[in-house]
Structure 1
Amino acid sequence: MRKATTTIADVARKANVSTATAGRVLGNYGYASETVRKKVQKAARELGYRPNHLARSLIRGETRTIGVVVGDIQSPFYARIIRGISDVARASDMGLIITNSDEATDLEEQSVELLMDKKVDGMIVSPCDTINAAHLRAAHEAGIPMVLIDRRVKGLEVDSISLDSVGSARAGVGDLLRAGHRRIALVAELAGTGGMTIERIMSSSPPGPPDINYHYPSWQRLLGYLLAHHDAGIAPQSDLICQVKSYSSKVAAKKAVEILRSDTPPTALFTADGVMSAGVMAAVKEVGARIPDDISLLCFDDLDWMEFMVPGIDAISQPRKQMGQMAARLLMERIADPTSEPRVLDLVPRHVERGSIRQILTTEGVNGGPDA
């Protein structure tokens, strides 16, 4: 019968060798004859011996484990990222501890503290607080290798990987404008962080606030929305910007219903992320609008259900799994070489066309002049 905890000494007694010899065989170091090696391995199997990874990690100063902190594990956006991280971690024989912050700084602080207590070799974090983040700065100063995903923290010099949110939103809204749409509503979370406001970003565009990369991606996508209008020579209208202020599809739906039922409704909707997209779809159903006949739709982030709608939904597809894979590789390299310069990487999403954008005939060109 297997003991609750079988030790190297137990294996040594059963194999009739010294504890030191058993340790060399089981630890795969030093010399032991093939006959002795087989005896020790047979005894270990029969006793159900399992190595004490915790003790080994204390000796080696590593746990072969990395920690991940994301905003919402249930979100399809983070699920694909986690899958990418997991694939690389498994291939590198690294364990994974995944935690959820619910986009709350206090919960993120608890997650980081937990991972540090578990002595993880490094962390991948999607930060809630992109301006202060004292807990992340403290972890960095304590020597914890770290990679930030999706968002960056102002003044925190660590590796990061995110998306070109400004450029891809600019291109996507530009496509809507070239299709003839002049009233394009933006539905975005746009939570207040670091003093950013719609008024501030509208008054500074172009080229946009210099610290835009240290705010939530929804603010960057708002800037892209505004820049697309600037490129087209069309003045953006503040009444078309729906600020949801939270990652809630229900609130997004309410905001979208209000604007779709307004006296001058938009001809197109642009959503800033998958949660907003779900809310907008609920709103379109509630008001009985048809896509694209009554309302055109372009969503940031390509989710599985968008492909199976009739018509399919146009989306700006983020390489989420690739982001996770690259983040994990960056972290492995950082663990191996803590002294190299931090790297800041941006991935470029692509526009997947499925037929949810209607072409509108107009006598006004995209740049404000007559059509050719």
Structure 2
Amino acid sequence: MTKIEFMQGNIACAEGALAAGCRFFGGYPITPSTEIAEHMARKLPKTGGVFIQMEDELGSMASIIGASWTGAKAMTATSGPGFSLMMENIGYAVMTETPCVVVNIQRGGPSTGQPTMTGQGDMMQVRFGSHGDYSIIALSPASVQEMYDLTVLAFNLSEEFRVPVFLMADEVIGHMRERIEIPDSVTTVTRTQLAADALPFHAGEKMVPGFPTFGEGHGAHVTGLTHDERGYPATTNPAIHAALVTRLCQKVESQRHRIAEYEVINPDAEVVFICYGSPARTVQQLVQDHPEEMIGVLRLKMVWPFPEEAFAEFKEARIFLVPELNLGQIAREVERHVCQPVRAIGKIGGELHTPAELEAAFLAAKEEL
């Protein structure tokens, strides 16, 4: 059974988090994500959960790391300026292998930028914003339904891989209202518990350590320093550092093909749009308006790890077009993985591409062939 609702994207995100088992939210209000915090503040106490408004986004990120180590599924939500403040503790979450979910409802930047306007300027920051080598998972919803569904998936992936997982939405998707189907229940993943005789950071073949159960006698030392399998600092040992950081990357990267989420339209097309988030809706409108044209589409639901294997779906592709609400961030990543020309269709200022703009880009690409 499912329940049909007419719902805002940010509220759908909060409802997805609750359905996935989120029981702790630590955050600081910031446009255009604040509705998520407001909804969690109303709902979490009714489910036995905890909502806390922190003093800033540094504290918000720290609070969800701490909550996760007590065994709770934990989440925060923010936008660009707050996301920048979270970066140090995001690196700490990576190093300590702390499962948690961070929602970024993107707006125009840099700095405080355009609080009420849309953007996708944080797509490279989410992958490389903290220092050092690491890998994360970042999802990008293009509808209110996906705000719900991908939030659930974000929690499941965070528990499976013991990593922070990011929902990289934008103001358009966060504030739009659409019909949504809410199921009675969702499939959830719980973290693998640490065996009684296991070292806290011994990973085994799956490269993901079991998680110690808070309050049940496990002695786990948790540090952002380079550490051995006991969790004790080993900062001057090159072999331990190399093995640790390589595993932190490979536990995600080795599974990139299995967890990839994307949609393919017209795989035989010569001109292919690569899109994610709200610009994908304009691309879909273009396809709908011009059924006579063979318009290829690769819509990314998971942007990181980047699903480069998806390009193999387009065996006839001769040119790729990448509309995004920045000056070409993911377009550069596309260029790394294809031999064909890539045309970035960046747009900033807080407005979506129009179908006419994308039609003009499509026709220009056809002329170029």
Structure 3
Amino acid sequence: MSLHPQTQALHAGHRADPHTGAAAAPIYFTTSYHYPSAEYARSLFALEVVGYTYTRTSNPSRDVLERRVAAIEGGKAALAMASGVAAVGNALLALTQTGDNIVVARRTLDGGGRDLAIQLRRFGIDVREAATVEDFVAATDARTRLWFAESLDVPSLERFPIAAAAKAGRTLGVPLVIDNSNLPFLVRPFEEGAAVTVYSTAAYLTGRAASLGGVLVDGGTFSWETERFPTLHTPDPSYHGVVWTELVKQWNASPLIARARGGILRDLGAAISPMAVFEILQGLETLPLRMRAHAENAAKAAAFLASRPEVTGLKTEGGLVALDLPDPKKFVAGLALFGRGEDLGGLTSSVAVLADGRILLSVGVEHADDILADLAAALTPEQQRDAP
């Protein structure tokens, strides 16, 4: 049966624990596993059978999270890691080696991608920037392994042209990797042609800034068996000379996820905690409902702000609203419902003043009337009121 993403968020990856019948996915707090025989252990570590070797690379709790996110995204397979940055890093390192290059959206490099680029260059991986799809094409050569961008740039709130970039990249045999952390469920990167998506779970994916994690997803529609990806189709010396594209054929699995798990995650160790996995799973169940509420409340907030003459530069995407005011600090000081901080995607509304004075609102799922009342009071600070 083909289920809608909203249903997959509740059912994918787990129905009941096979040993106890537990309805909620159990938390497997274990680092190691029992091997019934020496021969089984040998075949397991030789990747002849599928099983659990060590929690750094695989864990029954993580299996549920990985299957669920892959199902929600409409992808082939997923890998959960300790953070969103780890998910991005593992995706890039799984496809590149010294002497290779990647092309990254300029807005991404202007933000958090700047520091990642510094580290990749230390590994001998060139990072090239592009502002348009034409720039991506022009920056590509025989050693370009991927294009990378965020579906939504923050703070500009400009959408990346996923479909156009994905089409151009596939013509050249280059996969597009999209960080969709700020628009989960509202944007479907695989449906627009992206090859890979990555997520930070600390944002909208779970709605709580309490569960650090990241997820890497292979859409399953891009061929990794071409000459452009030697890390996948040539022997990997870090794992007994395995050829990942050949190994996974017996299970119809993803060579990208296999190398990211068996190579990069195993060797660099950004493993996610089983407890964090459990918390993320709880948040995923309400993802469709939350994203709808975030977007609806943000649209109402933007409509209200557009009616105020002192507001300029108004822009909204998903659950985020950006604006300019003559005195941003005075406005923020007048807010009572909106928390202060840089966390995006929380259940509760928050506000941040950026370095250029621009205001960024992360609109939560409180009642819309209360959100609008808080904004109105902050724009008329002489009206004193008690904080909630």
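Once Rg/Rh (Cα atoms, Kirkwood Rh) is calculated for every structure in 1, 2, 3, which label goes with the largest value?
The maximum falls on structure 1.
When distance in nm of label points 7 Å out along Cα→Cβ at positions 124 and 348 is calculated, the result is 2.3; to which of the structures 1, 2, 3 does this value belong?
Answer by label: 1.
The numbers here are math on the coordinates, done by the rules we state, and not lab data. Bear in mind the structure is a predicted one, so any value in this text is a computation, not a measurement. Cβ atoms are built from the backbone, for glycine too; each structure is taken alone.
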